[in-house]
Each structure stands twice: as C-alpha cells, then as structure tokens.
Structure 1
Amino acid sequence: MSLLAEALRERVCRANLDLVARGLVMETFGNVSGADRDGGIFVIKASGVPYDQLTAEHMVPISIETGLPLETRFRPSSDTPTHHEIYRAFSCGGVAHTHSEYATAFAQARTPVLCMGTTHADYFRGTIPVTRPMTSEEVQTDYERNTGLVIIETFETLGLSAEDVAAALVANHGPFTWGRDASEAVERAAVLEYLARMERTRRLLDPDASPPEDYLVNKHFNRKHGKDAYYGQKRGAGRSSLT
C-alpha cells in the first residue's frame, strides 16, 4: 500500500477508537470508514475485532469502483457494502455507523429525529429521516448493499441533499452519518446521538411543540456550512467546538 493509504489507515483507526471515546459503541458494534477519492479506495474496520485490540493494520482497503477488498489478511466489516453504496451516491470522504442508544431507539421506532431548534440546525438542515422497512427479498439477498440503497432511495424520495442532512436512520437498525472525512462522520454521529436524546426529552415536555421557522434553521446551518460560512476558524486552523 502507498504511504498515503497507510496514513488513511491511521486516521480511520483513530476515528474508530473515537467512537469508543465518545460512548457511541458497545462490544464490537459500529464501524467507521474513510476514503481517498484520488486513490480510488476507502478503508474500513475489520469485522468483529474488539476495539481494545484495534490497530491501523485492522483497517481493510476497499476499491471504490468494485467494492471488493484489496487485501485478504482481514475480513472487512459486514457493513462494507453499505459504506460502498454511500460513497458511490454521495460526495463524502467518511462514513460512520453506530448502535448508539437514543439514535438507535428512534430507528427502531421508525421515527425521524425532527429539527426542533438551532442546536440541530447547526449540523443538519432539517429532520434526520428514517428509511422505509426493507422487504424480505432485500434482507435475504444482498442485505448490506440494500441497506445502502434504501438510504439513497430515502434521500431521493424526500428530495433531500446528502450534504445538508448528512445522516439517516435505517428502520429497525440504526444510524449512519457521513462527512468530509472519517473524523467528521464520527463527530456527526456524536451530535446525532445528542440530538436524539434531546428530541426524546422534548417529546416528553411538549409533544406538540412547534418547529422553528425555516429562516432560523437556514441561518444556523449556513453560518457553519457552505461558501458563506463565517462561524469558527478556517478548516485546518483548529477544530471548532459545538457552540
């Protein structure tokens, strides 16, 4: 593998360990991948390796073109075909999947995480959607690939931008998030879990509360994202905090 690919492995390994540090996984649930678009590869956590044993060597390189492993020393995550479809459809450089408690509870309830305030709008321009339930045929045939395809179908059906709302809940399964790189995908997974927890509390306080106006949502999203963003420092000058 090239030096660039080795550096990618190191970064993706750190991102996977960050899932643990942020309390987003238990046992061997969850995985993160990161892509080198110019090199035509992404790397992903090896299947079933305990996080306390995880090293950069356990990051398996996958061809973006074919979705097939480029090495056979370790078996890649069983969710690799899902990541592959997301890379093929969305212009992202990192994908994270967790079974974090609150976001997964919303997925299991087949309930979107509504955008009810500026905390949500700082990261996602609108509701985090939930996919339709997968059919028996989709589950029995190419299950993981179809998981990716049902995410993509959801965005197409709802007319959503994968850059504006970089997350989805797969019905009865759990959350997937994506970003410019593996680190940002994990950050969004952490924020999604926080938002799901807040949304649960909001529903207990007032299930009929009104959502914010679009102009407020757009203001908070646009000041952090896109060409006219003015919040925080330029990328590479240090990561900004949540507020």
Structure 2
Amino acid sequence: MGSIILGLIVAGAVIVTSAISGVFGMAGGMILMLILGMLLKVEAAMVLHGVTQFVSNGWRAVLWRQWIDWKIIGFYAVGAAPALILPLAISYVPDKATMLILLGSVPFAALAIPARWALDATRPSHAVACGFSVAGTQLLAGVAGPLLDTFFVRSKIDRRAVVATKAVTQALSHTMKVAYYGALIAASPDLAPEVYGAAVVAALIGTTLAGPLLEKMSNESFRRWTRVIVLVVGAIAIGQGLFLIVH
C-alpha cells in the first residue's frame, strides 16, 4: 500500500476516532488501534497510534484545561513510571493476534472488576494503582481506556473534568508507549513521515469537532454509550485475533 493511500486512510480513521474520543474520553482510541493493528505491523501500529493519540489527547487537554484535576495526574504519574520496567527488561513485543486479543479483552476485564472495590481516581492510592495498571496495559494492548474508565466511573467529578483529566493521563501513557516501541523500530522505520503528518493534523481536526457534541451530551448518556461502544469494539478485536490464530 502506497504511503499516500495509507496516509488518507489513516487520516480519515483518525478524524472519526478522535471525534469519538473527544466526546466519550475514550473508545475512539480503541477503534483506531483495531484499525491500525489490522493494517500494520504491531510495532508500527503502536507508534503511529501513540503519536496520534498523544496529539488527540494533548489537544483535548488544552481545550478543556480548566477542568483538569492535577492532583489525580500527579499520583497517576507516580504509578505509571514503574510499569515500563518489566517490558523494557525483556524487550517484549506481542504478535498481532495476541495484541488484538489483549486489546479486545480490556473492556471485558474492566467490566469484571467487582463493584465492591469502588475504584475512584480521586483517592490517591487508587490513582497510583490506576497509573501502574493502565500504563502497563497500554504498552501491551495499545489502549487501556476501558480500564482507565473504571477509576472514574464512580467519581463525582463532572464529565468535562473526566474527559480533561483522562486526556492528560492518556497523553502521558501514549508518550511512554511511543518511546518504548519507537526505540525498537528506530533502526528500520516502517512508515513514511507524511503518514505521521496526516495523522497528527487529522487528530487535531477530530478533537476540535468533538467539543460541541460533548457540551450537548448528558452525564447519563455519556457513561451509557461509552460502555456499549467499547464492548462492541472489544468483541470485534477478540474475534479478529482468534481468526488470525486459526488461519
């Protein structure tokens, strides 16, 4: 596939998925990882996904900066830093089938977390645990939005604060992911610079378009549709991964 055609495909996917993420705070990144995972090698998919999601989440954080809870961010960063140690020590890269199955399993694993645990990112110890588990999962599966959401779904903060704070945590985790996989493919890059450029511009456009939609959505609709979307995408990713194993 030529770099121009690939760039157009990626740009279209990024605009749509960045808009979805801008409304729901996640889901779009999971959909984009599924698309890139089927088009590219795992390492290239991880780096391109990480770059676009860093831009998308970073710009979302700028747009909603007055709603960011910096206390949560600080404790999240404390937990996220150690998550690099084990994968870095063994230079682990999942194969495509494993990556897709891990990707699809994330929302179901998040749903299986007992309600009695009452995870809440506004509690310091929970924010640290969030950083470690989410950043670690992101390195292996590419995304961890549904897992991240379990730490926010019971919090009492406004939906705009949820989207803004999660955007910063995701930007941090995607930076770690790009650094990790980027180092592994630095000697033989798979994608032309224009593909990354198209993806970055598309991420900015899609994120900006999402603002008015988020303002119109109620807190109840926000949480209900988020769960539906990620479970459907998760099932598709698992199915694709199993298909690759069988064939």
Structure 3
Amino acid sequence: MPDLSKRSEAIEIMDDLNCSGPVIAQTLQELEFINKWLGGNAITLNGLNKVLATCSKPELKIADLGCGGGDMLLLISQQLKKKNITGQLIGIDANPNIIAYAREHTASDKSITYKALNIFSEEFQRERFDIVFATLFFHHFTRGQLIDLFTHLKNVTSCGIVINDLHRHFLAYHSIKLLTSLFSKSDMVKNDAPVSVHRGFSRAELKEILHAAGITNYTLTWKWAFRWQLVIRTENSLA
C-alpha cells in the first residue's frame, strides 16, 4: 500500500525524453480521452475564461507547457475564435517525439506552432508570454523545481497562468489504477497514471510552493475528478 501522505518522487516512463515509437501515440490518444471524459479539458477552458476576463489584449501569445498531443491547444484555439481573439499558440515539450506527434495531430490549425524545449533551458528563459497553461504537467517536478518555475513564469507572463493538475488522494489513486488496468492498451498509461496521482498535490503543498515563489494573486479550486485548478493573475507589462 503506497504512502499517499506525501508526494512520491518515483519516475514515470514519460519522464524519459527519449521515449518514442507507437507507445507515444497510444498514450497521447488515451490521455486525450481521459481529459475529455473526466472533465479535465473543461477545467482548463474555465481557467482560460477567468484570465480573459481581466486581460484586454486583442492578440495573445499563449504557451501550453508539456503540451502532449496538442489537443488542449486545439480547444483553446476554438475558444479564442469564438471570442474573436487572435492567438499565437505555442506548444512546448522537451520530448521531440511528442512534438512531432502534436504537429501532425493539429496540422489543420495554423495558429498552433511547437517548440521542443526544456523549460529549464536558457532558450526557454528568454521566452515571453501573455498566458501560460499547463495540464497534468507540474506534478512531474520537485518542490524546488516548481518554486523556480513559478518564480520565473510570474515575471515573464503578462496576463495569467492556468494550471490543471492532480489532487493526491487514495480514491483517485486506486480508481485510476483499476480503470487503466482494465481499459488501457498503453503500458505507459498503466504505469504512469497511478504514479502521477502519487506525485500530485495537497492544497497545503500547492499554497506553500506558491508562497515560496512570491505568488499571492491566485485562486486555487478543487474540481472533479480530483483535480486542482490554479489560476494566477500576473498583470505584467512586458516588452
């Protein structure tokens, strides 16, 4: 029985940046399905609307960190078009094989481009954005890495940051372990899904990380199914 009282530091298969082959496509397709049917996409889009309510820019540069197959970028693009907002959407992932899949998956939408970048690289540090998204991505990092990342993002993002990630809970852990064992065809999903939950967050942990990063203007909301919606308002004037 895993000790869910604290975050796990176990490594996920997806953490291997050289991971490639058919398992990538199968895994990304299953993650897209999970996010759609367990409400994950709605959480991110709701966060987008909250940021747009206080961001008056007619044209936005938007990054999706750990973009996976690009399905979230497609939904964000559709949402912006409904609001007559021009968006330059950039998917960022450190695994070039995932980026290759995403480019093909979203080729129909010319507003979406991709960069194979490590978010701790000097190249990424030079980037500037209006809105930053991350869905099921931040749980991959340690407390120290997250403090550094949040500290950086709050200074290079003009409007806001939307995080959609996992609430570490025994029901979430055992439910996803059972569901993936029964229905998943991806060995990566079967392994990584419960590990991801164990690497998820309590409310207190997220608030402590944000405090250490000097972030105070945010809302942190619990959402079904065992997700945290974190919306940070940055309100920076960036060149």
Of structures 1, 2, 3, which gives -0.29, -0.40, -0.54, -0.62 when log10 I(q)/I(0) by the Debye sum over Cα atoms at q = 0.11, 0.13, 0.15, 0.16 Å⁻¹, for residues 85-180 alone is computed from the coordinates?
-> 1
Computing mean count of other Cβ atoms within 10 Å over residues 77-84 gives 12.9 for which of 1, 2, 3?
-> 3
Thinking of 1, 2, 3, which structure, once relative contact order in percent (Cα under 8 Å, 6 or more apart) is computed, gives back 21?
-> 1
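Every number here is computed from the coordinates shown, using simple stated rules; none is lab data. None of these values were measured; they are calculated from a predicted model. Cβ atoms are built from the backbone, for glycine too; each structure is taken alone.
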